[in-house]
1. Which structure, out of I, II, was distance in nm of label points 7 Å out along Cα→Cβ at positions 269 and 357 calculated from, if the result is 3.9?
2. Going by FRET efficiency 1/(1 + (r/R0)^6) of positions 117 and 173 (r between Cβ atoms, R0 = 30 Å, to 0.05), which of structures I, II comes out largest?
3. With P(r) over Cα pairs in 10 Å bins from 0, in percent, for residues 293-364 alone derived from the coordinates and found to be 16, 44, 27, 12, 1, which of I, II does the value describe?
4. State the single structure among I, II that was used to calculate relative contact order in percent (Cα under 8 Å, 6 or more apart), giving 31.
5. With helix-only ellipticity at 222 nm (-39500 (n - 2.57) for each DSSP H run of 4 or more, over all residues; to 500) derived from the coordinates and found to be -23000, which of I, II does the value describe?
6. I have 1.3 for distance in nm of label points 7 Å out along Cα→Cβ at positions 37 and 189, calculated from one of the structures I, II. Which structure is it?
7. Taking 2.1 as the value of distance in nm of label points 7 Å out along Cα→Cβ at positions 77 and 429 derived from one of the structures shown (I, II), identify that structure.
8. Looking at structures I, II, which one was Cα Rg over 2.2 N^0.38 Å, for residues 285-324 alone calculated from, given that it came out as 1.10?
Structure I
Amino acid sequence: MKKKIPFSTYAIIGTMLFGLFFGAGNLIFPIQLGQMAGTNFWPALTGFLVTAVGLPLMGILAIALSGSSGLRDLAGRVHPLFGLTFAVALYLTIGPFFAIPRTATVPFEVGFQPFLASDHIALWLGIFTFIYFAIVYYFSLNSAKIMDYIGKYLTPTFLGFLFILVIVTLVQPMGSFSEPVGEYAQLAFMTGFTEGYNTMDALGSLALGIVVIQAIKSQGITDTKEIAKATWKSGIFALGLMMLIYGLITYMGASSVAAIGSYTNGGLIFAGVAQHYFGAFGAILLAIIIVLACLKTSIGLIMACSEFFHSILPKVSYRTFVLLLCLVSFAVANFGLNNIIQFAVPVLMFQYPLAIVLIVLGLTSSLFSHKRSVYAVSMFLTLFVSIVDGYSALAESLPGVTVASIESVREFYVHYLPFYDIGLGWILPALAGGVIGCFWPARDRSNPQYVTAENEV
């Protein structure tokens, strides 16, 4: 007779899962979305939830249900070299190059920078990020304690402080919704959909999926079906919590324009709302909320990245990678939040279509008997659109960067590729690749199954 898993176990794992994902970007992007979407609140929020909540859950399930041992294994079903390259690129994106440094710069710029003289900001940013990553380093040394650190302590504390601000917003609304701004006026759903990319959570789910599965195994759950079941139930718990908080934060932004005015930065909107209700104390409350939100996410990311790079280079210890990643993240963080976001967007626009297609393939792998050709052709055709998407975002942020040949391809996509104008041009190539891959003759007709990276190497 199988031991029944108590709800408290799912709740703790779900809270840990929520804590790993919900960081700085999860606070500043939905509140900004609310201000800009205004009366188009619901379609914009729905689109945002698809990529900021639905895709991360699908990513965790793709790792659990596909039977892969992690991101490298899953991506290795395309080809072992692709598996290694894609995994390294993704871990660097959600790790020391973009996501982890952002967790340090956001709390500084929102909670502390407004009270500092402009000529001393660089110095104080260096001091703050040094202390911040020293704390992250300390808590990241013992990966076995991740559920205690994040699931039992940091996340509940963060939620407690956040709900103080949210409840006051609901009890004493700041005002009615304003008119939508920019693309939110005509394309509210799709604008919210692509805005969810900025959270990096779908990318993170592929990298953090193995962390969640290990946490489940630490609770004595070892059967594959039970692990998948625990992942699903824990994911639903985390999904519900994230949807609730995203909705409340987006509402906060949508109702704030009349009271605090419009801002182009979600952190400044949060600061304005906190000051509106609590005055000077609001800055302290906001600083606590954002530091806790970022700290727990940063610890989880450092742990996941260190485990991954240690698995590639086992001669370098886990503790050494923790130190190296903290040092690199510290250095990048001191370039400032605006520079981090500016260079992150093109990378995200390149990686997200590939990540989404890989997630869908992982979830449906059994339907096409895990054929490698389905993975390979589908991802190969998606890559052609991803390259142009990444280039377009780079050219927009750095107008001087133009390549004539890619511009020609981009013009072709705009005129002839379905859904490209709404940011979903990769859908048709991915589907076509899947169909072609299904009919692609296997090299060994007696065994059309995929070959894992470990087996092929």
Structure II
Amino acid sequence: MNITFKDLIKLWGKPVSQKEIDFDLPVGRISTDSRTIETGDFFVPLVGNTFDGHDYLDMAFDIGIQAAIVSHHFNGLVPTDLPHWLVSDTLYAYQQIALLHRRNLNLPVVAVTGSVGKTTTRELIRSILSPLGEIISSRGNENNDVGVPKTLLRGSEKDAVFVLEMGMRGFGQIERLSRVAEPDIAVITNVGQAHIGILGSRENIAKAKSEITSNLRCDGVVIIPFGDNLLEKALSKKWSGRIIRVAIEGFSLNCLGLNDQHFASQGIEPDYISQIDMQNNFMFFEGSKFKLPLEGRHNAMNFLMALAVAKELGLSIKNLDQLKIDMPMGRNRLVDCGQYLVLDETYNASPESVIASLELLVTKPGRHFAVLGTMLELGSESISLHQKVLKRAVQLGLTGIVFVSCGNEFNIIKKTIEELPNHDVVRTPRDAAISLLSWLSPGDSILIKGSRKLELEKVLPYLHQ
């Protein structure tokens, strides 16, 4: 950590201290977790709905922290000999430290958001940029107010690039993350229906995603899919700088049959157009041929955006070796269960991502089955969007679907899939596995996908038996 006490004085003035401090000393490792505190750390106690890090100030002091931040609202006693700053919001102070560290390092920052494909695109970018040196990338769910600064604070002078994932559940959240990170490159993978129950419309989702440009550096660039008119309109109100639009021949963003005017070119031309050979899993881009590291047209679009990032950072893409992408559990994973091939997409689900996964499923050998689950946070659009997804599954000719329902759509779902040779609607992953196993034969392919709450990964052990 290259931050000194003198740097923090510029943020909050002199600390409360009863002992002499060498203000030129580094503040040490920034820690928000009392379980992993070490001697010499700088402690930032965060406050949540069910916890308060201030409860561990005494313990942290006994371990040997050299300083801390303390909220004005803390009513307890601060150890007498602990240098500390009083602030109104410890989370905001934590973000201020991360931004200071980002500015001191001055490494390129790539920020990724979108309704679907954030993590996949993040991992593709990280892999493609690896020839530049060590890439500091978000881990797991480090895509929020705590996770983004945590990722930034892992960076050092030895690193080459930050790749940050930015999630959101409402207005203002991505704007805060943009303020913390000050990106050089912003990638918006798409504007879909995820969280439409919170934000109310695709227009509002596009507006929220466009917040990523709030603190985009003035000479920075936004990379987006070509042809999304709602996203173009939202960006035009937030960003006057460069925009790079990417497209794949024959690939439509409108998988849900939405209003065509939402996906109009409006006279704008794409900056990069690629062709893909889905049968052999190749992409042709800028005179080069690439083996696609992940299957599916949706992943080809994510890969194209990652290639555009590489070009912006001056990386030669002609000599890229075949990329190996280690995806987190429950995302883009092909699992060999012995007798069956399973597409493990159990981490989460939205209408667009389910349709993309179904279209990938039917390219696999054997008969095709799906265990699907309720897609959450769709609000008043929930029933119609579930119907659209399941009608697409029927059109694709699946042999069977088990739907795990945690809502009130039980009967509507059953009616939508009743023309399939095998269909069932259940309440638990165990019941889904029982129905599925009664239909399966060796050589079948299976998709498992639903919202995180349903824990559909619990189906997988039954398929290994």
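Values in this text are rule-based calculations from the coordinates and carry no lab data. Remember, predicted model here, so these are calculated numbers, not experimental data. Cβ atoms are built from the backbone, for glycine too; each structure is taken alone.
1. Considering all the candidates, the number was obtained from II.
2. Greatest value across I, II: structure II.
3. Label of the originating structure: II.
4. On the way: I: 31; II: 11.
Comparing all candidates, it corresponds to I.
5. Values: I: -23000; II: -9000.
Comparing all candidates, it corresponds to I.
6. Answer for the origin of the read-out: I.
7. Clearly, the read-out refers to I.
8. II
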